[in-house]
1. Assign the value 16.8, 53, calculated as Rg and Dmax of the Cα atoms in Å, for residues 98-153 alone, to the correct structure from I, II, III.
2. Which of I, II, III yields 46 for percent of Cα pairs over 21 Å apart, as computed?
3. For FRET efficiency 1/(1 + (r/R0)^6) of positions 66 and 162 (r between Cβ atoms, R0 = 25 Å, to 0.05), the calculated result is 0.00, so let me know which of I, II, III that is.
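Please treat every number below as a calculation from the coordinates, not as lab data. Predicted model only: the values in this text are computed from it and were never measured. Cβ atoms are built from the backbone, for glycine too; each structure is taken alone.
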Structure I
């Protein structure tokens, strides 16, 4: 059953460490974006890509251009929430090709059961605020942070009523951000 949640995948960024557009990198015969969409489509019909790169048009989804360019992931989250008509919004980065439908469903289920402005996944060592659910009402607070160039996602998340959802050790691998060619090679 599909949720009435809007999903935004953040595709912006310079990809300086990967040296190519991360969402379009191939992994096991599919682009990162295809892998993420395969995990998201069973649970969300409303999927948008936050990017101005027209190469993403091939996925047949709405592209939403950053309102505040060059402001990193926090700017992407702001753009998503500003664009959305939904109260709760699933925010994902484009560099998590191992993400699964099941782990996203668990995030959404816990988010529905316990109130928080932001609910996001973590493992025993790392936090992944770009695998999270953000409330639309955060739009003004995000805009304030962007105007004052306070761009650290972790800092913003910690300043709000947030809930960290810990996954077990076997699932931690599903949350990995792949930022370099070396990290990509280690997956194959």
Structure II
């Protein structure tokens, strides 16, 4: 194979010319792969795939550019393909893990929520009558302190006191939930 043939592949690749192309360019192809990936083993595998493909397609392959440019472009494409497939695999694994964790967490969270709700309801029912009424009007009915004071004929300051007392009581009885 003469110098012009290494610049353009417009000839039939035989075993000798393939060896010459491999020896001239494998390091450059590896360098392109490795510099984009930073991983030795995948880069080596890509070099093998690129030259294997070149050999397998030697009879129908027509390259209208320099051999080096063709191989460098092939290397860049392989790197892109590798990164794309790696990201797809990682995303797929993340989705699988996430869906398993999520389904597990839903069940666990439902149980915890139910337990916590029951516990809070029980604690609210144990509050003194006026404190319980004020707290429920505030938290369950969504009334403002002024509206509660008006409905119960007490001062806003008394409403604040009852809400504060209820919240304090709940917090002290729910320490295992780390508020």
Structure III
């Protein structure tokens, strides 16, 4: 991802939220989401993000159709020392985001982004990759489970538009290649 991709990434993200989270988050919040506002926030973040964070885009016909973001795990229970100075070298990574243009879901773009993100995480020395999925987002849960991720029992909620939205944490060992549906890799 380059700075020139920010507007397109924001469009993929906003439209992805509006599609994937319908019925799982307040509709008024989803309807009020703005590509321009998201892009402004992303521009501000882009210039000061950690060099350990990788933003990846998928393109089709020269247009951005997907985005993934991978970095060190943020949860203290899977990333001992997170937030400490000096921080120990993390052994766990986190898939911070993965979105595909809604009309292109199921075409392999998400799988390609997940594979590239997993490769980046492995190259960064991470042994495990974690991610959070909104509870009830069955399509995403099936996608990650087919890729070898398993729920690890952690649940957390955050507020969206005045409503508590629960998430489930999934994990996957990076000891072997990305599975394509052959079952989870055990850490």
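1. Derived from the structure labelled II.
2. Numbers: I: 46; II: 69; III: 52.
Source structure: I.
3. Label of the source structure: II.
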